[in-house]
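Multiple structures follow.
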Structure I
Amino acid sequence: MTRVLLFAPLYPPYSGGSPTFFSELANTLPDEYDVHILTAYHQDRPLFAKENGSHVYRIIPMKLDLPAPARMILEGGVAFVAAMLIGLFRRIDIAHIHSTSFSTPPIAISMMLLSVPVIYDCQDLAVRSWIATLGNPVAHFSVGKRVDEILVDAGVDEDSIIRTPITNPTYVSEYASRPVDSADDSFSVVFVGALRELKGVDILFNGFCEFAVEHPDATLTLVGDGPLREQLDDSIRNTEVGSRIELLGNVPHRKALSEIASADVLALLSKRETGPRVVFEAFAVGTPVVATRVGAVPDVLDDEETGLLIERSRESIIEALATLYEDPQQRQKMAENALDAKHGPTESELINAVERGYSRAESV
């Protein structure tokens with residue numbers, strides 16, 4: 001049996017693309033892999049647990065209110081010691097490490113000291129060039145062409161890059177429903193993601209508030225947490241349309257899917273992305289998407305067919321919401337097109353790609 005240390009900065013019950021990816025990966029890997037997941041502390045879960053056959057160590061502190069240097073010392077220090085202990089006592093064979101976290105370098109160094117081959121999982125454009133080659137990794141998992149370019153520019157051998165496709169968990173399809181004509185005149189907008197300036201949630205909020213003044217049946221639901229949460233809480237209390245804005249915070253993935261499926265449109269005004277999982281999820285459940293032209297979004301969103309591609313501005317989101325609000329038939333057609341579209345690779349394709357990387361590590 002191959003023993004794998006899987007470093008996931010966040011893991012359920014935390015929500016979002018990364019926790020969903022790592023939990024689904026751990027749950028679908030063949031039984032020949034003994035998976036040990038090192039992740040962030042969560043107050044509602046035990047420090048050590050066995051879940052769906054995997055060993056989960058929720059011990060890395062997440063202190064988002066601390067300055068970056070302090071977080072690097074605290075999180076990195078705990079991660080280094082934990083990885084060393086897990087590596088020694090569990091006799092880890094392969095380390096599969098998320099590439100963008102304060103804990104990434106210390107874990108990579110610990111594996112290097114233990115002579116454990118490392119694979120970096122590069123899911124976003126924030127991967128640092130100096131990290132990409134730290135510890136002489138044997139392979140890099142990449143989710144897109146732009147990530148490939150960053151890795152190659154950092155000196156990574158192109159032959160070591162393995163494309164891991166973005167896939168939806170099988171249960172996402174349970175939330176899909178064919179849209180039907182409705183006498184309900186309400187218009188609901190949903191955002192799912194980190195409450196950060198990078199994701200454009202502040203632009204969406206300001207645009208919606210202006211839009212909602214003229215459209216009293218419009219609602220906005222914000223799903224997620226992050227640095228802008230306190231600011232958004234205050235803004236909701238102080239705006240005249242605050243009663244029609246709901247800030248749910250982090251919720252389980254199935255709850256987030258339910259919110260997406262029940263909305264008329266999902267909005268994502270990111271400054272940069274690779275392949276945002278939430279867009280694939282929205283299409284899979286039949287919800288049109290309004291999004292900026294970043295990363296792989298223009299490749300998967302068919303403008304005016306499954307949603308709208310817009311500029312990253314308050315004026316653009318107001319115009320897009322007005323367009324969809326005023327044409328329910330267009331919204332319905334977009335929803336049908338989204339359901340009929342090919343929703344990307346299957347989980348088996350993802351597992352095949354990951355196993356290629358693991359096989360490479362085992363052969364070192």
Structure II
Amino acid sequence: MAIREGRWDCPTCGTVGVLGRQVNCPNCATPRPEGVRFYLPEDAAEVTDSAHLARARAGADWICEHCDSSTPAAEIRCSGCGAERGSSPAQGTHDYDLDDIPRDGRERRAAPQPALAAAAPRRRRWKTPAFVVALVAGVMWCNGSKKVEATVAAADWERAVEVQDYRTVREEDWSVPQGGRQQRSWRAIRDYRQVLDHYENRTRQVSERVQTGTRTYTCGSRDLGNGHFEDRTCTEPEYTTKYRTESYQEPIYRQEPIYDTKFAYEIERWLPNDTVWARGNAAREPSWPAVKLDDKEREGARIEKYVLHFRDKDGKTYQVEVPLDRFSRYRPGQAVQLRVPRVSSGKVEIVEPEKE
């Protein structure tokens with residue numbers, strides 16, 4: 001695994017980028033202190049010299065408990081005062097992922113508060129093409145509406161009452177309802193069910209992921225505690241997709257009918273026979289038509305429709321279907337405001353005045 005020489009910054013005089021192998025600051029001669037932050041520049045070259053490699057692989061430097069000098073692991077006496085190592089502590093080591101490797105001597109701190117943070121460089125925003133803006137604007141315009149001043153030109157209404165009579169009808173069903181009189185019965189297909197008929201041999205292409213080996217890659221770096229960093233490697237399996245022909249049996253089904261007894265019968269029902277209409281305009285209040293019934297007739301559903309017709313200053317006409325309570329508010333000649341869609345397929349609406 002490759003080893004690269006890191007750097008450290010002198011906390012005493014501020015000298016930046018001191019070589020990892022140097023245990024004293026080349027500027028002020030202060031010993032490298034315990035816990036100094038080692039970092040690995042992006043362009044740090046791989047160490048190839050054998051003596052340098054041996055120094056890096058010997059282990060973490062130790063800090064003399066007598067004079068605080070930093071001494072390489074391979075040496076048993078302090079490089080500063082000559083004392084034996086004894087119980088002197090060693091510099092710490094640390095494993096980093098690729099994204100976490102320190103690249104400078106600054107400690108990582110929490111991000112500053114927004115009020116104190118320096119203004120970030122403005123990012124160049126992607127500019128929407130003019131034709132896209134025009135297209136969106138055109139669609140929004142078409143889907144929008146406009147207000148039109150108009151007057152009530154006419155008001156039409158119509159009401160209808162359905163007349164039903166009670167008569168005998170002939171029906172068919174899978175059972176005879178109450179009141180029905182059976183005429184005949186027969187066996188008929190009511191439904192179908194799938195029944196397994198046989199199997200047929202088929203082939204198909206099947207894919208599968210097969211491991212072909214392993215890949216070793218650099219996944220981080222280890223701070224060796226002596227101003228050097230060693231690449232950390234990880235392995236992961238490598239796969240390829242292989243295909244094979246697989247034989248299988250496909251089930252074949254048939255549709256098998258389900259039989260049941262069906263009945264034909266007669267029964268009396270109330271059914272629509274006629275519709276009586278009443279129509280009018282603003283000069284006549286809406287009313288229901290008079291319906292004359294005999295002994296075997298009754299009223300059925302009721303239908304009502306109210307339509308207001310408008311004309312604007314250009315002579316263009318509009319119509320709006322409204323409920324009865326709104327229909328009664330408007331009279332011919334009354335000024336109103338309409339909300340009219342810009343496309344003809346839209347719905348015209350009356351702009352109601354706001355209630356105080």
Structure III
Amino acid sequence: MSELSFENVSVRFGTGRRALTAVDGVDLTVPSGSVVGLVGESGSGKSSLARAAVGLHPVSGGRILVDGAPLGRDGRVGGRRPLQMVFQDPYSSLDPRMTIGASIAETLPRDAVRGSAARRDEVARLLGLVDVGAERAHMYPGQLSGGQRQRVALARALAGRPDVVIADEITSALDVSIQGTVLNLVRDLQRRLRLSMLFITHDLAVVRYVSDHIAVMYLGRIVEFGPAEQVLRDPRHPYTRELLAAARPGGSAAGPTGASALPAVVADAEPADPHHPPTGCRFHPRCPVGPLVHADRTVCRERDPAAAGHPHRTACHFVTVPPAPPHDPVCHGLAEPPAAATATG
């Protein structure tokens with residue numbers, strides 16, 4: 001178990017007027033042995049943050065640490081990679097020309113597993129961990145189902161003996177009928193191996209099922225962070241409430257007073273241009289509690305709110321804590337994963 005920390009991390013692409021700061025001064029901690037679910041709409045910077053952690057994107061500012069030791073530009077500490085990542089598309093993350101056994105063996109630390117027999121045994125053990133028969137080690141990715149490929153991708157990540165695992169939308173490319181089995185596997189492995197994990201998704205039902213803490217990201221910044229139950233039952237940031245409303249049946253967003261729909265001026269607002277984010281609070285151009293609705297709240301346009309409060313932090317000048325709906329399917333009734341747990345794949 002290890003702690004993963006992002007300290008004022010920024011990731012920037014391009015130069016000049018069309019430059020894009022995908023991640024802007026993010027502070028985030030994945031506690032040792034815990035799962036932090038990172039949620040946000042497409043383009044919020046979730047995957048850019050993950051790729052920076054494993055050395056696939058350069059960090060333009062700040063630093064990333066594992067147990068206090070800063071990661072190098074290639075994602076290494078002391079010659080090893082303490083982080084391993086499982087990608088969204090299990091087919092593209094595995095070499096189609098290599099057997100799955102060879103793909104897993106390639107990741108094994110050479111100084112920890114010596115000899116071909118020992119490496120074959122370790123591959124078989126890892127395949128068993130993810131409920132894939134050892135006899136499939138000689139098969140190629142194209143011969144497996146999507147769920148089986150994602151299990152192999154998990155085994156490959158675990159083969160690197162990581163301190164932290166980053167899972168980036170690992171169920172979104174799978175058929176809905178087998179998403180539940182993969183989520184059950186992830187939760188079981190995390191608890192059995194006491195893994196620290198950053199779990200990235202846009203699906204709030206999924207993040208509720210696997211996460212101890214939830215971080216909500218918008219336009220490159222963390223706008224809310226706290227224990228999963230608190231964030232889902234008592235969302236404080238307007239953007240978090242918008243995400244929760246969209247996940248409910250019917251997808252109707254609730255306004256700040258619990259109305260069934262957002263004001264028309266908010267519903268019609270366009271998302272901000274990520275190349276030119278707004279000043280002050282980045283959510284203010286589409287916020288139901290900001291100057292779009294309340295003209296006197298000019299502070300939202302002028303000053304960037306800091307996330308305050310512990311352990312439930314929210315970056316909003318006008319933090320509100322609405323009561324949770326009594327039968328919210330996102331917050332309640334998730335003793336089982338969102339997809340059928342009995343499906344196979």
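From which structure (I, II, III) was distance in nm of label points 7 Å out along Cα→Cβ at positions 98 and 266 calculated, if the value obtained is 9.0? So the calculation was done on II. Figure out for me which of the structures I, II, III the number -2000 belongs to, where helix-only ellipticity at 222 nm (-39500 (n - 2.57) for each DSSP H run of 4 or more, over all residues; to 500) was derived from the coordinates. Derived from II, not from the others.
The numbers here are math on the coordinates, done by the rules we state, and not lab data. Predicted model, so just to flag it, every value in this text is computed and none were measured. Cβ atoms are built from the backbone, for glycine too; each structure is taken alone.
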